[in-house]
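In the part that follows, the structures are each spelled out as structure tokens.
Just so it is clear, none of the values below were taken in a lab; they were calculated from the coordinates. Here the structure is a predicted model, which means the values were calculated and not measured. Cβ atoms are built from the backbone, for glycine too; each structure is taken alone.
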Structure I
Amino acid sequence: MKRKHRLSWTMQAITSTISVGLVLILMGLVVLLSLTARVVADSVKENLTVTVVLDDDVQTADARALQDSLSAKCYVSHIDYISREQALQEQIESMGIDPTEFLGANPFSISMEINVKPEYSSADSLLWISDELRSTKLVADVLYQKDLVESLNRNLHRASFFMLVVALLLVIISLSLINNTVRLSVFNHRFVLYTMKLVGARWGFIRRPFLVRGFWIGVASALIADTVILSGVYWAATYDAAVLRYVTGQNMLITAAAVFAIGLVLTLVCTYFSVTHCLKMRGSELY
């Protein structure tokens, strides 16, 4: 009889571990996708460029000094220096026409393409940056695609809102599934709980073995979920190494830690309240 009870206890623990592990995989994917979406959004924002056109008579030494000065600005991520000769060569390659043949001189000025940091990619920030650059000595004009910036930020906000709604729905579903799994497992032992309560055992003493069991179920479920998620990322990276550009090591560590913490906390909390609920049940409510 004792062996049968132990086997039943073990099978229920395995079933609970697998069920909670599947739910944690879902939650882990939500966390990882949210972090990855942020990296993708930042990457897109960093591709936004602000073109600074210098005066026609600016010398190379002065232009380089200005480049060094602008590189120290808090909003600058990267600067590409484009000389007169480089701009002329790019024009010839793209259009197939050499302007110097009919103009007699190189018509291009020295320019710089500035990639701003993601936190400065909003329309208001770019307007402020543009005004500051225009007031800088040696700068003739500042150009950036205002409509593209507004459209990009609007679409990113919509995508972020959509992902937030989906994440909240999945979290609610996951919480419900984990709670039901743990509660059903504890409910199967309601007669044992009731008997222990009748013989005068303290509630803390009764809860202890269930909490220990819940702890190990949480740990095992989290390890299973982390293994599946990280293995999936590794498998995807073997087909396309670019995956690791967006699914960074830091984000994978955050995801693994989040899954572990969520699995541990939720199983302990659900176990605590499920056992308490069973302990509050009357004898007539056990059947």
Structure II
Amino acid sequence: MTQEHDGWVERLARFGYAAKGIVYAIVGVLATQVAFGRGGKTTDTKGALQTIVTQPFGKFLLALVAIGLLGYVLWLFVQAIKDPEKKGTDAKGILQRVGYGATGLIYAGLAFSAVKIILGSGGGGSSNSTQDWTARLLAQPFGQWLVGAVGAATIGMGFYQFYEAYSAKFRKNLKLNQMSNTEKTWATRLGRFGLGARGVVFVVIGFLLIQAGRHSNAKEAQGLDGALDKLLQQPYGAWLLGVVALGLVAYGIYQGVLARYRRITAPQMGEILGNGAGR
């Protein structure tokens, strides 16, 4: 396996961070327009894909994003299975690696939605998928408790985002030695602002899931778009939505920083495929 081939995993990972950043930036920009009364809409990541396809050369651009998302999925699965960043096999390490795998499945679904849009078979716009799986959970034994547990876990993810934003531990994943002082400062600011905004969104989604579980009503469960709508409905809602929306834009830009400067220790392609070339 040549070094050139070995680099494909890293290249796909970096392309993936860039694609993810574009999606979140679009969600943030559209929500910012709503907050400032300049049109736009509150949407989720699938809605962002639909926005891309309506642009000039939209299908070509969306195809690039889909490829990038698949690259991101590959990188997440590599992190989960091959553990290139040495998270380990203790409880904390296993939990992190399971999280990588679960996130990979989510983004695989998003990439599949992009492909469906390109092929003209739907998959765009905001959907009620959150309500669908909530309804399925509610139909199970102890369904209300299951939905509540998912909601509590989602809130926990939100507070972890707050912790990451406060501690700025995400900086350890950056190649700081290759960045200027200005780039380090802005990368830190963007990361903190973006992670904080994501934390708010997770907490709102989690709270709505708990309410759906309590009332046994799947319609109360909401995804990203619903969480943004809920912020808009609060006192000073336009300000709340505006701050969070700008934070999502910052998060998108921060993903672009990761695309350029993230430390990526990728295994050889042969190792991933399980053949002798990588052993």
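Can you rank I, II by Kirkwood radius over Cα pairs in Å, for residues 107-226 alone and just name the one with the largest value?
Between I, II, the highest calculated value is found for I.
With FRET efficiency 1/(1 + (r/R0)^6) of positions 59 and 251 (r between Cβ atoms, R0 = 35 Å, to 0.05) coming out at 0.85, pick the structure among I, II it was computed from.
For FRET efficiency 1/(1 + (r/R0)^6) of positions 59 and 251 (r between Cβ atoms, R0 = 35 Å, to 0.05), the value 0.85 is produced by structure II.
Taking volume of the Cα convex hull per residue in Å³ from the coordinates of each of I, II, which one would give 182?
Only one of I, II returns 182 for volume of the Cα convex hull per residue in Å³, namely I.
Can you tell which of I, II yields 2.8 when distance in nm of label points 7 Å out along Cα→Cβ at positions 67 and 179 is derived from it?
Only structure II yields this read-out.
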